[in-house]
1. Among the shown structures I, II, from which was the value 17 of relative contact order in percent (Cα under 8 Å, 6 or more apart) calculated?
2. Of the structures labelled I, II, one was used to calculate distance in nm of label points 7 Å out along Cα→Cβ at positions 31 and 55, giving 4.5. Name it.
3. Given a computed value of 6.1 for distance in nm of label points 7 Å out along Cα→Cβ at positions 23 and 119, which structure among I, II does it belong to?
4. To test your reading of the models, identify which of I, II gives -27000 for helix-only ellipticity at 222 nm (-39500 (n - 2.57) for each DSSP H run of 4 or more, over all residues; to 500) when calculated.
Structure I
Amino acid sequence: MSYAFPTFIETIAAFWVLLMDGTMFVAYVETLKPLVVGVLISAFVGVGIGLATGLSRKFDWLLSPVFVVMQTAPLAALIPLLVMIYGIGLASKVAVVCIMAMPVIVLNTSGAVRNAPVSIIEMARAFQGTKRDVIFKIILPAASPIIFAGLRLGVSAGFIGAILAELKITPTGVGDIITYSRSIADYPSMYAAIMSIILLAVIFLNVLERIETFLFKGRMRGYASEE
């Protein structure tokens with residue numbers, strides 16, 4: 001194989017070395033700061049905005065185009081502007097994660113809410129159900145599969161944003177391992193760092209799936225709760 005493409009065993013060996021000397025743990029302390037903060041902001045704000053745009057035509061008309069533009073804009077071209085506004089610290093990296101993660105969460109949530117079962121909503125209103133009851137007992141359970149699909153996509157996009165920010169703004173965390181390893185032609189360590197990102201992303205997505213299963217069990221999904 002080419003020198004730039006080490007074997008799987010060499011990559012695993014490099015990964016083990018990075019774990020044992022603590023380099024990987026120190027790197028992820030830096031990488032997880034903007035990732036966790038950005039994903040949490042994107043999740044809570046994104047679901048809230050998506051719910052508002054799904055329930056209101058005015059909010060949809062006003063806000064949806066903004067997130068469509070955010071989703072399609074070339075992020076690499078926006079990073080210099082973010083650095084001018086927020087500097088090279090944590091704030092700019094969180095902004096990159098939010099720009100990557102929030103649009104897909106907002107648009108998925110908005111579409112899911114708009115496609116909630118109209119007949120059940122009208123029935124709930126006929127039986128004097130409050131707006132709160134309609135939202136929390138009908139719309140959100142019915143929309144939960146698509147909302148959580150959007151959250152999973154948002155988390156995946158957040159990982160991309162966090163690593164991109166480390167590569168393009170300041171070389172810290174896992175992005176620093178990738179950049180430094182590439183500069184000294186230590187390709188096993190570079191691929192080990194990339195592999196660690198994939199593994200962590202899979203763990204995050206599995207945790208999110210378990211949260212979804214816990215919050216919306218069988219009978220609570222797709223129709224009004226009996227509780």
Structure II
Amino acid sequence: MIYFMCFIALSNSSNAQAIAEFENKTVNFGTVMEGSICKHSYKFKNTGNKPLEISNVSVTCGCTVPRWTHTPIMPGDTSSIYIEFNTFNKMGPQAKGVNLTTNCPESMIGLIIMANIIPDSNFAQVIDSTSYKPMRLVDQKSYFQVILPAKSLAKKGFKGDAYDMERMIKLIFSTQDKSLTETLWYSTSNDFVVVNTFLPENKIVIAKILKKELSKKKKVKAWQKKANK
């Protein structure tokens with residue numbers, strides 16, 4: 001009898017699973033003005049019979065910042081994945097992904113962000129495309145940008161896409177000036193690495209560091225090697 005009861009307990013334990021049941025896996029912000037910060041919480045419930053664990057949340061664009069609970073969600077409990085989508089330097093229809101790594105039977109769960117972004121006519125751009133070629137220094141109305149074409153680093157031997165370049169550039173800034181990294185955010189696309197700051201004095205600092213560290217093939221390859229470790 002004891003053996004039989006133990007067998008049942010073990011059987012029930014082996015069949016236990018966590019299930020994340022979302023109210024909606026897609027959010028569409030509709031038409032929004034460039035420069036807006038779009039916020040949303042994807043609400044879900046653990047309808048399984050095992051604690052639900054989210055070990056990682058990754059995004060397909062640096063313009064999206066996720067937040068989530070790092071403690072297990074017990075059976076029957078609810079929680080949410082909070083995101084902020086930064087529309088700076090975005091234009092037209094946008095679709096971004098948020099990927100959850102969980103202990104559910106469907107270990108990877110995908111969430112979608114959609115929006116149609118229109119330009120803000122109040123954003124007065126002042127562009128310097130000569131002083132730090134191939135970079136462009138752009139003064140928006142309320143913030144500043146340094147834009148680096150992905151193809152310019154590819155010519156210097158960089159292997160990877162613009163998002164790999166963004167990761168390398170973050171490493172450069174954290175190594176060269178850690179205080180600078182706290183004032184920056186990125187709105188990288190497939191063709192450009194875009195570094196943003198609210199501080200006008202940082203624009204030139206950013207451009208000078210990038211020009212110094214990425215002007216030679218040898219340095220580009222060395223930084224990429226460090227970033228890939």
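Bear in mind that the values in this text are calculations on the coordinates, not laboratory data. As the structure is a prediction and not an experimental result, all values here were calculated from the model. Cβ atoms are built from the backbone, for glycine too; each structure is taken alone.
1. II
2. Working through the options, I get structure II.
3. Traced to structure I.
4. Details: I: -27000; II: -8000.
It was calculated from structure I.
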